[in-house]
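Below, each structure is written out as structure tokens.
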Structure I
Amino acid sequence: MSNLVADHLVLLDHLRSILVAVGEAEQVPEESHALFLERFDELRAQLPVEPVESQYLGQDLLCQVILRYPQIAHLVPRDLLWFFGGDCLHYMPDDELELYQALEERRYEAEQNDEPFDWNQEKQLLALSTQDSKH
């Protein structure tokens, strides 16, 4: 399993814990929430085995999180929206999309030159340089 998939499994686990908390706070209809969590668990199980095939389920579920649970939409990890892509990208502002596009370009460049690449570290560096350019 790639580091990228492993990182996203951690983010999915984090998001699931938030969803469980929302359910426990009884802010959602219990029956549909339980079914939604089952589908979420299917994605969690499928991602390490079939990362490409799980893209559509991931897109569908993340968009549903934002639509069904607007009170936690701001807590959805942005890396998950970018990773699953498709309709998820509609929930990211342009400046965020530009940041992730730049990250992908840096990662591709590092891979081409057989250089190590740390996604989270690069993301922090890019975010800082973007902030600096706005001041």
Structure II
Amino acid sequence: MNPDASTPEIHLNEIGQIAVTVSDLARSKDFYQNVLGMQFLFDAGPMSFFQCGKIRFAIGTSPELPGKGGTILYFRVANIQQTHDLLAARGVEFVQKPHLVAQMADHDLWLAFLHDPDKQAIGLMCEMPRAAAG
């Protein structure tokens, strides 16, 4: 599909997170944090997050996404709903629409998932700043 000049462009060019699907979250969290010494950030539902330089690394379990050993690349986007809507208009089918995953001190983490033509999961991630209370 060729977008015309009036169609906003999408460029997924910054990987913000990589996730690996694991079979036992507690065992894997202990391994990555205490054996490999990764900097633990937070837990969100069936996932644990670590910082690796500028890229966040996540481990988690999920019945909807690839099984044990699956890897997901997450592309950082500025506006997850707009990106979702533009990709959906181009015929992309989403496995999970944009949804809130974790509330941090200064932002909310939103994710959405789609498949590439070979059914590999791709994540979109957006860290939406929160308005300062005042």
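Of note:
- When FRET efficiency 1/(1 + (r/R0)^6) of positions 35 and 75 (r between Cβ atoms, R0 = 35 Å, to 0.05) is computed for each of I, II, the one that comes out at 0.95 is I.
- Answer label among I, II for the case where helix-only ellipticity at 222 nm (-39500 (n - 2.57) for each DSSP H run of 4 or more, over all residues; to 500), calculated from the coordinates, equals -24000: I
- Value 1.7, calculated as distance in nm of label points 7 Å out along Cα→Cβ at positions 19 and 107, assigned to which of I, II: II
- Per relative contact order in percent (Cα under 8 Å, 6 or more apart), the highest-valued of structures I, II: II
Just so you know, all these numbers are worked out from the coordinates, no wet-lab data involved. This structure is a prediction, so every number in the text was calculated from the model and none was measured. Cβ atoms are built from the backbone, for glycine too; each structure is taken alone.
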